[in-house]
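What follows draws every value from the coordinates through simple rules; no lab data is involved. Computed from a prediction, not measured in an experiment: that's the story for all the values here. Cβ atoms are built from the backbone, for glycine too; each structure is taken alone.
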Structure P
Amino acid sequence: MIKIRSGVGYDIHRLVPGAGLMLGGVRTSGNLQAEAHSDGDVLIHSLIDALLGAMGGPDIGELFPDSDPAYKGIAGAELLRRVKAMLAARNFEIMNLDCVVVAEAPKIAPIKAEIAEKLAAILGIPREDVNVKGKSKEKLDAVGRGEAIECFSIAMIRYKNPSVSASDIESKT
């Protein structure tokens, strides 16, 4: 039997004037940045929570707390690589990812292919298994006023070897 699991992730960050906004490991804006302890990559942060949720792990704040100076300014891409290693150690592989970035600016359409390619490269999965979409809030709430950016992600994963479960692997370590 193939064991398939799914997880949902969400993140939001306030936007402030700054040196550039990171989205999916891609710098997208030269005049805005996310206010955050790390690089504020809202897409990667929501994706990490989706992957952690799918494997039954802790949330991103538990795993990489913003109270820990080791994570000050850390790239979301580096955190995602660490979560990928956790997946592999627990015998999981990614089936597909679907992410929705909600923002008034920057517009996602011109950069979504580049973001999907970057995420696929970080995770070592085929580009066609990563989907990125952009939506606006139609000028409603803080996101609609351009004060914040948010992202929703869904991840589907499965055991690489259906006869070996994550609990089997954890009991041997």
Structure Q
Amino acid sequence: MYFKVRLKTHKTYTVTEAKKRLERYCAYQERCHKEVISKLREMRMIPDAIDLIVHELITHGYLNETRFATSFARGKFRTKKWGRNRIVRELKLRDISQYNIKLALKEITDTEYRETFEALSQKRWLQLENEPLLKRKKKLVDYLLYRGWEPTWVWEKANDLSQ
């Protein structure tokens, strides 16, 4: 009895094909260098080709870490209501430079930041109204800290709301 063995073959790309594919990938949404390099490795490109393609994407404006960082910070703050600590942590995971992280955080005004914190903590506190007081306070603190808000603010707010 014979069995057919099927080997998994991977599509191979020329540098030109890979560059075109990555141009579409970057045009669709802002990307960081780490994401692009990871994508090229998935495509089984050699290191020299990766360097060449990344350089081309940067020179043609498809790839820009400052633009990525500012857009990322704005988006995560406005849609997911993340605090500065979480945004910084996520940008560091993507190997964004400290300079770009500082620029990104300037996108968030202090008044907007404070208003969002107040609204988010108030909303969460009301969602937990059926919980016992200590459990309610702990859940609020955990929720806000996970989202990256400043611990001093979080504890002050939890103490204010629990009185």
Original post:
Out of P, Q, which one gives 32 for relative contact order in percent (Cα under 8 Å, 6 or more apart) as computed from the coordinates?
Top reply: P
Original post:
Who wins on distance in nm of label points 7 Å out along Cα→Cβ at positions 82 and 138 among P, Q, i.e. which is largest?
Top reply: P
Subject >> Origin of the value 1.19, where Rg/Rh (Cα atoms, Kirkwood Rh) was derived from one of P, Q >> reply: Q
Original post:
Hey, helix-only ellipticity at 222 nm (-39500 (n - 2.57) for each DSSP H run of 4 or more, over all residues; to 500) derived from one of P, Q reads -9000; which structure?
Top reply: P
**OP:** Work out which structure the value 20.6 belongs to, where mean count of other Cβ atoms within 10 Å over residues 98-105 was derived from one of P, Q.
**Re:** P
Subject >> Read-out distance in nm of label points 7 Å out along Cα→Cβ at positions 42 and 90, computed value 2.7, structure in P, Q >> reply: P
